[in-house]
Structure I
Amino acid sequence: MKVDQKGHTTILKNTQGDCVAFLEKVTTQHNSFKDQNLILDMSKDKDVKLKQIKLFSDLSKTHKKGKKSFVMVVQDIDFNDVPAKLTVVPTLLEAHDIIEMEEIERDLGF
């Protein structure tokens, strides 16, 4: 796992290609990132399936309770099948845009 910090956002890159191991690492180290917006970059892993993405639901819910964004970057999936409670986008640029919009919404009290 590679950690990249930019301002109020932390990008965690899955470098091993194993979603379950990545989820375990992020979950065990969540306290280190709980005050930051999180982007989980899984774009390098071409074999990510919807079933694996759904495993991140509990972590996403926990992180969003802290009024911070939780966005996953995954390519080559049908985004219409992703549950509404998860935020999944195809590129890092879109992940940053989502976080920016969510920050504005929180500032406005939505």
Structure II
Amino acid sequence: MTVAIGNPMIRMPSQAKNGEIIEVRSLIMHPMTTGLQKDKAGKIIPAHFIQTVTAEFDGKLFMTIDWSIAISTNPYLAYKMRAQKSGTLKMTWKDNQEQSWTATAQLTVA
């Protein structure tokens, strides 16, 4: 059985007024297995989960989240940020098997 993994997505407005609060929504395909489940043959499925999510705006880190096995499959994350200048939002997801995925989105502030 092949499990879909990766394909991170960021959804947010591409334009905002200076000082406006915008919502950023993100999703990544990931099995988020705990290491406590068994497959149909009774073998333990190894733990495979996202450990860290970071967000940067124009190269400046503004958020780091540490996750564990308690997060559901294909985790969704939403947060709000204040639009103060135009730039690039970059989010990075890293898992416990040394894999990482990055997605970016542009914001133009008028």
Structure III
Amino acid sequence: MPFIKRDANGNIVSLHATPDEAAEQLPADHPDVEHFLARNTLPTPDAYKRALADSDQNIARVTEDLIHLLVAKNLILFTELPVPVQQKLLERERLRSHLQQSEDNFLDDSELL
């Protein structure tokens, strides 16, 4: 069980393996200890990789929406995009349409209203 020191507001400011004066002992799974550790733990390289991957997905969606906006405003023609880009955008649109149809069709074909 770690020994802790708190500030004037009761927040944990340090954890210790051994006791010293004014140290309080708490279980390692105490909510205050867990909160302190979560707040003071540096992100791991894997956490940065996950955050970057999430950001990549968001940027891909933003880029796709931007292309649709530019095409809708006739600022660019869809056919001006490189063929691989056109194919990828059309495939994503097809997948999204299929997913939307699946979500809309929440009844099994055998079910009646």
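Quick notes on this structure:
- Across the set I, II, III, relative contact order in percent (Cα under 8 Å, 6 or more apart) reaches its highest value in structure II.
- When helix-only ellipticity at 222 nm (-39500 (n - 2.57) for each DSSP H run of 4 or more, over all residues; to 500) is computed for each of I, II, III, the one that comes out at 0 is II.
- At a computed 1.34 (Rg/Rh (Cα atoms, Kirkwood Rh)), which of I, II, III: III
Bear in mind these aren't lab numbers, they're just calculated from the coordinates by the rules spelled out. Keep in mind it's a predicted model, so treat the numbers as computed, not measured.
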